[in-house]
1. Taking distance in nm of label points 7 Å out along Cα→Cβ at positions 200 and 232 for each of 1, 2, which is largest?
2. Taking Cα Rg over 2.2 N^0.38 Å, for residues 240-383 alone as the criterion, which structure among 1, 2 has the greatest value?
Structure 1
Amino acid sequence: MTGPLAGIRVLDLTNVLAGPFCCHQLAHLGAEVIKIEAPGRGDLARQLGMDEALSDRGMGISFLAPNPGKRSVTLNLKTDTGKVVLKRLVERADVLVENFRPGVMDRLGLGFEVLKSVNPRLIYCAISGFGQDGPLRDRPAYDQIIQGMAGVMAITGDADSAPLRAGWPVADTVGGLTAAMAVCAALNARERGTFIDVSMLDSLLATMGWAVSNLLVGGIDPVPAGNENLTSAPSAAYQCADGPLNIAANKQEQWEVLARHLGLEEMLDDPRFRTRADRKAHREALNAAIDAVLRTRPAALWEAELNALGVPAGRVLSVREALDHPQFRQRDQIAEYTLDGGRRVEVLRTGVQMDGGPLTVAKGPPELGTDTKAVLIDLGYGRDDIEAFHRDGVV
C-alpha cells in the first residue's frame, strides 16, 4: 500500500523519543524521513536500551523502536558547510522536525525565519518540554519531569502509593503523537508554511480532559484512585483465583446482570446499591462482595462468561501476555527486521490499520550515516565534495 504521505519529505533533526516518535508516525504514513544526526555519535538513543551489545554498536533498543523506515545522514550543523547542506535539504523538504531546547536552532543560524526564507512552504515543527515561551522554556525536559509537573503522577496509584510514574514514557509518546497530528494537519492546509510549537507539558495535560474538567468545571480536585473508576461502580480490578480481572459494569443493566451471575441478587434490592450514585457511595462494601465471589474461580473463566453476558471484563495481562494474545497477533502490529551483521529484531508498528492492513515501512532502523552519500549525491554533490566533507568533519 502506498501511504497517504507518499511524496512528502521530512527532515528529522530529533533525538531520543518525542521527536523520533513523531517522525515514526510520519514514516509509516508513507513520508520519506531523512534523519539528520551528529557525526560520530548520532541520536543519543543509539546508546540506550537493555541490550548492551546493541548499545555498544550504536543500535540500542531505545533507538530501534521509533526509527524503522528512516534514512540516516550525518551532518555537523555547527560547521558553515553543514549549514549550507541543511539549507539545500530544506529547499527540497516539506517538513522539518526538531526537539532541541528553544533557541538552539536560532543560535545555529538555522531557525524558522532563516529556513522559511529558503523554503516558504516549509512546515517547521519544534517539540520541547515546555514550549517556545513561558518561564520554563529553557529548562531541559525528561519524561518523568513532565509526568510530575503535569499532575499525572499525583493521580496515578492509590492513596498509599501515589505519586507514581506511568510505566512507560507517556509524556514523550503523547508529545510525539500530538506533533505528528499537527504536521499532518499543516500538510493539508491550503497554503503551506507554518511554525508548529508542541510542548510535552501542554500535550500531556490536554489528554487529561476528564480529570482536569472535574476541577475546572466541577471544582473537584483529582485524586489517585488506584484501580477504581471514579465515574462508576462496579468498575475496578478484582482479584480472581489466579490473578486480577477488570470489570466495567458501568450501565445499570450491566450491574444487574453481573449481580445475578455472581449470585448476588439480594444486592439489587439493597438501597446502598440501587443506583450508580448509591454504588459509588458504598463502593467498599460493593467491591468486597464481588471480590469474594470472583476469588473462587480463575480470571479467564469469569472473563469469558461475563463478556458473553454483555458485561465488559478483561484480565490484567503482562506485556508478554498482551503481545502473545491472539487478538493482537492477528492485527500484525509487530515488524521484524534484520540489522547489519544478521541480528534479527522485532519492533512495534504504529497501531494503525488502513485498507485492511497495518501501516508498514520497507526498511528497518538505519545504521548511523548509512544514507549520507546517497542523499548528498541526490542533492548534486560530487565525489570530491563528499570526500572534502568527510575530511573536514562535516559528515
Structure 2
Amino acid sequence: MSAKILSGVRVLDLTNVLAGPFATLHLALLGAEVIKIENPKDGDLARKLGIVPALNEKLMGTSFLAQNSNKKSLTLNTKSPEGREIFKKLAKGADVLVENFRPDVMDRLGLGYQTLSELNPRLVYCAISGFGHTGPDALKPAYDQIIQGLSGVMAINGDERLNPLRCGFPVCDTVGGLNAAFAVLAALYHRERTGEGQFIDVAMLDSIMPLIAWVAANLLIGGQQPVPMGNDNFTAAPSGTFKTKDGYVNIAANKQEQWESLCDALGVQELKTDDRFAKRDVRKKNRKLLTPLLEAKLAERPTAEWVELLNAKDVPSGAILGLEDALSQPQVKHRGILKDVPVEGIGMLKLFGLSALFDKTSAPIELAPPRLSAHTEEVLSGIGVTKEELADLKSKKII
C-alpha cells in the first residue's frame, strides 16, 4: 500500500458538531492520527443528532457517523486540574490542535494558544468559530443558518416567490471546515521550512463570503445589486432548469456556440437570428421570453433523451436527480468516494471518503467512527499513564 500524505502527524481534535469535525475528517483521511477529545458524559453533540433514535441513544447518531471516520475517541474532562495536565502532556507531543469553541473558552481553561505554544512551539493551532477571534461580533454564538443569513447567501437564493432562502445543507459549516483543513496543511508546510508552529483563526463568515465572489463582484465593481433568479444562471441564458415531457432538465448553454447548437438540436434555428436572442447579453435580458419558446420544444421528449442528444452536441445538460439516485449513479460509483465501512454493533455503512484522488498516496478509511472513549486507554498509555492511574481517573469521572 502506498504511503499516506499525513502519516506521522498527530492531531488533537476538540471539535464538535460539523465545521470542526469536517476539517479533522479530511486530515484523518489523509493519514493523520486524529485523536478526538470528548467530554466523558456524552461526547460530541453530533452523537445525538440524526433521524435514527436508536443510534442517537447509542451516541452514534447519523450526523456523527457521517464525518468521524479514521479518528480515535479519547474522553477527558479538561475542566478538572488533572484533565488539564493530561491535555498539556498530549499537546506537547501533538503537531496540530483543532477546536471550534467560542474564542474565550480555551483561554479560560488555561489551554489557549499562548500557553500551549510555550509547551510546544511547533504546534499548529487552528481555531474555528462563527466570526473569528477578533472584531465586534467575535463572542457572538453562531450556527450555520445564522452565518447563511449574515453572509448574504440567503438573500441571493430563491426567486421572487421564495426569498430569502436557506441552502439545503449546512454550507457555511462545511466550507468553514474545508477552509480550516486547507489552512492547517498550509501551516504544516510552513513548519516544514521554518520549524515554527502558528495560530490559525478561521471564521465561518470569512470562509463563505469568497464563495459568492462572482455575485459580489457584480456589486462591488459593476454596481449591480443581485436579483434572486431561482434555477437560472445570472451569467448566461439559456442556462438553468427547463421543463421536459416527463420532468426537468438542466441546460447550461453558456457559450455562443452552445446556444447555437441548442437551437439546432431543438429545431428552432430561427431563434439564432432573432434580435431578442442573437447575442449573449441581450438573451440574458430576455430570458423570460426565451424560456417558454424552448420549453415548447423540450416538452416533446423525455429528459433522458434530451440529455443524450444535447451532450452529444457539446451542450452541457443533465437530469435533476433525487439524492438516492445521485448517490447511486454510475459516475459516483466509478469514482469510489462512497466507501463500505463496517461499524461494530451497527453493520455495514456507506460513508464518504476523500474526494480528491491521489495517484501516489493512499487515503483509505481504516477506522470506523469510534464509540465514545474507545481509545482512551490506548492514547493515555502512550503518554505514560498507568492502569492504576487510569482507574483513578475513571473513578473521578475525568475520563
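1. Numbers: 1: 3.3; 2: 4.1.
Checked 1, 2; max of distance in nm of label points 7 Å out along Cα→Cβ at positions 200 and 232 sits with 2.
2. Numbers: 1: 1.74; 2: 1.64.
Once Cα Rg over 2.2 N^0.38 Å, for residues 240-383 alone is worked out for each structure, 1 has the highest.
Bear in mind that the values in this text are calculations on the coordinates, not laboratory data. The model shown is predicted, which means the values in this text are computed figures rather than measured ones. Cβ atoms are built from the backbone, for glycine too; each structure is taken alone.
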